[in-house]
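Given below, in the form of structure tokens, are the structures.
Please treat every number below as a calculation from the coordinates, not as lab data. Just so we're clear, the structure is a prediction, and the values are computed from it rather than from any experiment. Cβ atoms are built from the backbone, for glycine too; each structure is taken alone.
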Structure 1
């Protein structure tokens, strides 16, 4: 399983001879753009979404229509994209489903989910979520945007997590200290920090995070956009 980071919270997972995008915010993502990553050059079989904010929904519509990729998301977000002509599979929190590319389960996340309409008004798009993705005997946990919450203990108890993707940028989500607390409950083998240094409100000293995570016994990989790791 190969996992490539595009900056912010966006990833490409290559597994089972399939390609799966998670939260493909590419256009307007300064990290992706600086790395020369372009949305119209990305191909995939499926897109998994944690919630509807533009910095996660991103290029989903354009990529899904161009590639025919199946968009897997919580119900309201899936229906919103279906109305725009995307192929979708709606799910609910706690639900689990097997696909050709792997198994998906949506977890709790404490955040919000909306898009801004032409009048500048937020349009509600259902519950935000985290994602448990399993394939090739490996388990990924993409927390999406979330505060620290104690049910992460249950997520850690029910899953042997090989890689956790946790937000650390503070202001809108957990900061680095709360992410370290999450590691104590999740007990992943590795962690990749996400959702930081993209915009001024989420600037952090990310170089400090690996040493903070090491105290919990978890190895942290601060990936540069366009770089990959293999599980």
Structure 2
């Protein structure tokens, strides 16, 4: 027997369409700010700048790269975060998962499983002698406001789509194959060196949330919440290695 649907029966609303990429916005719009950020990290030790001038210049360069390369893409894909409350809650949960092993198990990250010639060794991006209030504010602002934008453009906005089709703009945001999902998560883990295991968990959660929401705005928000909570935890506990 075939069930019939009454004409006046309430219907579930169709899923919101995923906005298309702006015309003419290619790879640079998604990858440019991340490439600038990584180039700065590679050259950081060679730059003849003293603190806090170096931190201010770094943040201005990153902000400028976002505005130069990605403002149109962000205007289309990140102007809203429809699931903002859930994204904030998920961001806090990811932060808790990130710090739990080190705070609950003394010496957790001393193992050769985490610190070795492949993953690198624990270090902080701000030497102890430079931990002034201004430096803490600048580092927190960058972690919460700039890094989530450039990383989500790359890690959730571009890479999984490019892994499926080099003409990535034909692949809607939030679309994953098994290879794209796990490939992105594993590379995201590798980016985090000695924190690779929580980086992998974080990458899996973020990929799942992107697949579920198909919203770059929500991914930037969840990442920003994680980074802000992690920065405040770092300052409160003095565990500066969380700021690699």
Inset, instruction - Please state which of the structures 1, 2 yields -0.30, -0.48, -1.05 when log10 I(q)/I(0) by the Debye sum over Cα atoms at q = 0.11, 0.14, 0.23 Å⁻¹, for residues 70-141 alone is computed from it. - result: 1
Inset, instruction - Using helix-only ellipticity at 222 nm (-39500 (n - 2.57) for each DSSP H run of 4 or more, over all residues; to 500) as the calculated read-out, with -18500 as its value, let me know the right label among 1, 2. - result: 2
Inset, instruction - Out of 1, 2, choose the structure whose coordinates give Rg/Rh (Cα atoms, Kirkwood Rh) equal to 1.02 when calculated. - result: 2
Inset, instruction - For log10 I(q)/I(0) by the Debye sum over Cα atoms at q = 0.12, 0.13, 0.14, 0.15 Å⁻¹, for residues 110-205 alone, the calculated result is -0.42, -0.48, -0.55, -0.62, so let me know which of 1, 2 that is. - result: 1
Legend entry - Among 1, 2, structure where relative contact order in percent (Cα under 8 Å, 6 or more apart) as derived comes to 18: 1
Inset, instruction - Name the one structure among 1, 2 that FRET efficiency 1/(1 + (r/R0)^6) of positions 102 and 214 (r between Cβ atoms, R0 = 30 Å, to 0.05) of 0.35 was derived from. - result: 2
